[in-house]
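Participant: Structures for review follow.
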Structure I
Amino acid sequence: MKISETFIPTLREVPADAVIVSHQLMMRAAMIRKLANGLFAYLPLGLRSFRKVENIIREEMDAIGALEIKPPVVVPGEIWKESGRWETMGEGMLRVKNRLGNDFVVSPTAEEAFTALVRDELNSYRQLPLTLYQINTKYRDEIRPRYGVMRGREFTMKDAYSYHTDDESLDRTYQAMGRAYRRIFKRCGLTVIPVRADTGAMGGTGSEEFMVESEIGDNTLILCKDCDYAANVEKAACKADFVAPASLEAARTAAAATPPIEKIETPSVRTIEELCAFLKTDAKSFIKTLIYKALNVELDLSGAPGCSKLEKHAPAPDAPKTYPEAFFAVAIRGDLDVNETKLAATLKASEVMLASDVDVERLTGAPVGFAGPVGLTGLPVVADESVTAMTDGVTGALAKDLHYAHVAYGRDFTPWMVADVRTVKAGDRCVLCGGELYEKKGNELGHIFKLGYKYTKSMNVTYLDVDGKTQIPTMGCYGIGVDRTLASIIEEHHDQDGIVWPMSVAPYHVILVPIKYDGAVKETTDRIEAELARQGIEVLVDDRDERPGVKFKDADLIGIPLRVVIGEKNLPKVEVKRRKDKDNRLLEISEAITELVGMVKSELAELNS
């Protein structure tokens with residue numbers, strides 16, 4: 001391909017709104033152009049690399065037996081109402097109506113669409129397991145799209161969905177997907193960190209994220225210095241720095257040595273820091289109590305304190321019923337923070353948030369800062385595991401300017417639920433080996449889920465088992481962001497001059513740069529191009545009437561892995577250079593062709609091994 005015959009409008013200046021390397025280089029190298037905030041078009045050069053990432057994903061999906069289909073992007077709102085996510089997905093989901101007033105969704109993900117398709121065709125256990133996938137457009141109405149295609153509103157995702165008769169079958173596909181993902185990212189030249197993760201709005205019983213380290217990452221990763229433990233902070237656990245009692249009775253026995261609970265006056269003292277200074281002690285001595293509002297709670301609250309009047313509702317006739325809104329008191333040791341993602345998962349809620357000051361005062365009878373679990377009967381108390389080891393603590397007394405001292409878990413209060421809802425941080429100890437944990441920022445490229453029965457049950461998917469009995473299949477979900485993967489390759493592979501493509505995803509393998517495209521130079525350039533193309537090498541020819549410096553700058557910017565400079569003064573030799581190397585070599589034409597073919601094939605073989 002000759003540059004004069006394609007469309008590569010490179011830029012010398014960095015666009016003002018491009019703040020990360022991949023966004024800057026994708027714009028400057030004429031890979032993408034912005035149509036609107038969060039909406040980008042791929043130009044010919046960018047689309048070639050994009051398709052290569054797609055094809056790597058497709059090959060690895062096909063290799064494990066997944067079957068590609070092509071559903072529509074706009075799907076009926078009714079199937080989202082069946083699953084219950086019409087109400088719970090929030091403002092990020094673009095809902096539209098057609099001219100007849102019917103509800104539709106511009107797909108942000110496709111669990112509902114795939115499950116509806118399978119439901120209409122599934123009859124027998126003999127049809128399972130079944131894994132279907134698509135590489136298709138998605139739309140999420142991001143409130144603040146940024147970083148180019150790393151976080152756009154419209155994007156392309158590979159998402160696969162598997163259906164199984166039992167958990168063993170699901171696990172086999174889940175493990176196969178995990179291996180396929182590792183191969184995909186290796187073939188793309190990416191260094192990924194697989195981490196344990198929260199299932200979020202997708203629901204389910206287990207998941208793993210594939211992260212790349214990034215200074216602008218949306219995720220905080222918790223990793224161990226001494227073993228391979230890695231988790232998203234939303235899911236991370238750590239070794240307890242306390243000794244929890246074996247039972248509630250054991251806690252009460254331990255509290256026998258603690259003085260009786262007493263009220264202490266704490267005028268205008270409400271924060272942990274103020275209490276530490278006022279009482280001359282440290283934060284580990286306090287039981288911090290926060291009031292949370294939870295939305296769309298699936299957990300059964302029929303026997304929970306203060307919840308007797310709550311009623312479950314379904315957004316659609318066949319959708320699962322949830323409590324639209326419920327309040328909880330969360331008690332945690334004073335030096336720790338509540339992990340809201342863990343809390344939402346514990347409560348099976350779509351979202352949790354701190355209650356407003358008005359709600360706190362209404363529910364506790366006290367101003368903000370004086371809540372505590374002792375005597376709190378109007379709402380369920382969820383205690384972090386750290387609280388169970390506290391035999392002599394300080395906490396709010398549900399009255400202005402008052403706290404309780406000598407508070408003991410099990411004696412002075414018994415929570416409705418005990419769970420791990422703490423946020424793990426750097427310096428905590430690894431739950432596996434006891435080593436020190438540290439943090440990194442990362443971006444998610446892929447995510448695999450064991451969804452279980454969340455969608456198949458709510459959407460009434462059934463099959464007949466070997467005994468002719470009706471059963472519900474279990475389900476898995478597996479996604480990769482294609483655009484984000486492409487941007488992450490650039491984030492990992494670049495230098496001060498531009499992109500340095502891995503061979504597998506480069507728009508072209510070789511760029512030929514004739515100093516002046518005429519006469520003997522043109523003849524040699526065309527000969528090399530034809531011979532390389534004959535051997536399956538993708539070649540871009542810079543045939544423009546430009547100064548050599550401009551051509552060299554553009555070649556470095558767009559990052560083609562191998563560059564050949566053809567100049568009259570060096571003929572019959574040509575100059576060969578790897579994009580990632582500083583030095584070049586002068587080779588005879590036939591020798592250069594042989595080396596170029598060998599370098600392309602060996603690099604591809606290494607990436608694909």
Structure II
Amino acid sequence: MHDIELILTLTYGLTAAVILGYISHRIGLSPIVGYLVAGVVVGPNTPGFVADRALAEQLAEIGVILLMFGVGLHFRIEELLAVRRIALPGAIFQSLLATALGTIVALGLGWGWSGGLVFGLALSVASTVVLTRVLSDFNELHTPVGHIAVGWLVVEDLFTVLVLVLLPPLVSHSGGLGWSILFAVLKILGLVVLGVPIGGQVIPWILKKVTDTGSRELFTLTVLVIALGIAVGSSLLFGVSMALGAFLAGTIVGRSDFSLRAATDALPMRDAFAVLFFVSVGMLFDPGYLLQAPGILLLTLAVVLLGKPLAAITIVLLLGYPVRVAFAVAVALAQIGEFSFILASLGTSLKVLPPGANNALVAASIVSIALNPLLYRLVTPAEKWAARKPKVWKFLTSKARKPEGNNPPQEEEVDARYRAVVVGYGPVGRTLVDLLKDNGIVATVIEMNLETVQKLRNAGIQAVYGDANHIQTLKEAGVDRAANIILSSSGLTGAEEVVRLARQLNPEIRVLARSAYLRERPGLLKAGADEVYAGEGEVALAMTESVLRDLGVGPEYIDRERNRVRTELIGESPSEIPVEKKDFAAGK
């Protein structure tokens with residue numbers, strides 16, 4: 001019976017998530033909105049099928065671990081240091097203000113100080129998924145706005161990780177609050193001191209051994225075992241949260257050469273479990289409760305959509321950044337998401353948050369996530385409106401100056417015409433890279449052989465270790481900034497998918513593909529390749545040309561016969577060569 005309940009919960013929960021997530025995406029909202037609504041649909045507070053919430057929460061726990069592993073995997077201390085002068089004070093100021101406002105709201109509702117602090121902290125942290133999605137949609141991810149917002153969010157995430165670790169001893173301090181906090185900090189330090197050096201040596205060694213087997217599924221399984229194993233081990237051995245252990249595991253893998261492949265190969269499973277996490281959160285939502293107490297939702301939205309943005313605008317302007325940057329960063333952070341629910345789930349398990357808090361958070365999340373891209377479109381009009389009001393503009397720009405050292409170092413920009421991405425570094429790929437380099441074209445190689453990638457990097461050639469079938473690998477290689485992508489390997493698995501993803505990232509890119517057989521050519525062309533060079537066809541053309549040249553046939557006749565062979569084998573129309581028919585046998 002338990003197995004049937006598990007299967008039904010997975011089937012109905014994920015089916016509802018797929019349908020509603022797709023609808024959300026089609027109408028321009030984040031799929032997270034659909035996942036949360038899916039939880040409401042299969043939850044106990046709406047008619048129809050009711051999923052097993054206990055099972056959903058157990059599966060969601062895996063989603064939390066993998067989400068935290070992903071955060072650690074993408075954490076780069078360099079990115080944080082590049083914008084530290086604004087990200088650190090900005091995130092701290094906004095988090096403190098949002099926490100204070102949330103606490104005031106909770107105290108007014110009679111939830112107590114502990115519940116108020118947890119509620120306020122949950123309102124203070126924005127969704128990484130939503131923020132990066134919005135910035136990407138508006139082409140702001142790699143601009144100063146994007147760097148500041150992402151750095152700001154990294155500080156919030158780190159702060160949340162610390163809260164997740166310290167919250168249990170803060171709530172249940174049987175031996176004194178000070179000693180509880182000190183003991184928790186010592187356990188964290190012990191985990192980091194022992195885990196980072198040992199894990200930094202052992203984990204890459206394990207992944208290298210697994211990579212040498214050539215088995216993709218074994219690599220995926222190993223990454224998942226590392227994430228779950230360190231999370232569980234951290235909890236059992238050091239008494240810290242599994243979330244912190246998963247974050248630490250992610251940072252260790254992220255510092256190795258396997259970071260990109262781990263993100264592309266292993267973390268799609270994270271997305272599936274993360275969906276279950278959002279569904280389980282939605283199951284907690286009771287629409288009837290908000291109808292009875294709509295003021296809770298309004299107050300919560302006031303903190304998220306007014307308090308947090310005003311705090312962000314204030315600190316960004318005080319630090320001397322332009323008005324548009326202040327507006328854009330403020331709007332991008334005016335939402336709550338996955339970390340809010342993780343904090344709320346912990347608060348509920350510790351019995352410091354009432355059911356009303358979860359209802360308010362889920363409802364505020366749905367509304368704020370839905371409004372976020374719409375509000376972001378108003379950033380430029382808002383700046384123009386402010387510019388037309390002399391007093392308002394003078395007030396907003398009174399502290400404006402060009403901050404020194406706040407922007408991350410930018411790499412030397414290369415014209416897209418002189419950028420190319422080469423997939424595979426076999427004999428053909430090696431020759432192409434050399435020729436491109438000789439002609440002043442910067443080539444980035446995508447290769448699945450780690451030793452090859454390391455040798456290329458040592459030789460000063462840009463190389464990415466990862467699978468070209470994943471869009472993140474293509475982004476890392478700079479497909480969105482390149483003029484050409486060349487699939488140099490004839491045995492490339494999923495070549496058509498690589499072509500489609502390249503076209504998705506950069507519709508203007510020229511795609512040159514190599515295939516072993518002529519039958520593969522139509523599929524590659526249909527996927528979006530500009531030119532496809534099939535081994536069978538090129539061999540036939542080369543042999544035909546060799547035979548004709550050996551017979552002493554003139555170049556014009558050779559060109560005509562080459563075009564005829566190309567038409568018969570490949571299907572291309574021959575070039576019109578205005579020559580008279582000659583006597584082949586005579587070689588005239």
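What follows draws every value from the coordinates through simple rules; no lab data is involved. Keep in mind the model is a prediction, meaning the values are calculated, not measured. Cβ atoms are built from the backbone, for glycine too; each structure is taken alone.
Participant: Supply the structure label, taken from I, II, corresponding to distance in nm of label points 7 Å out along Cα→Cβ at positions 74 and 354 with the calculated value 3.6.
Facilitator: The structure behind it is II.
Participant: Rg and Dmax of the Cα atoms in Å computed as 28.5, 105: which structure among I, II? Intermediate results must be reported in sequence, preceding the final value.
Facilitator: Details: I: 29.7, 100; II: 28.5, 105.
The structure behind it is II.
Participant: Where does the value 55 come from, among I, II, when percent of Cα pairs over 23 Å apart, for residues 50-209 alone is the thing being computed?
Facilitator: It must be structure II, since only it matches.
Participant: Oh, and also: Can you spot which of I, II the value 8.8 was calculated from, given it is distance in nm of label points 7 Å out along Cα→Cβ at positions 394 and 530?
Facilitator: On the way: I: 8.8; II: 5.5.
Answer by label: I.
Participant: helix-only ellipticity at 222 nm (-39500 (n - 2.57) for each DSSP H run of 4 or more, over all residues; to 500) computed as -21500: which structure among I, II?
Facilitator: Values: I: -8000; II: -21500.
Computed on structure II.
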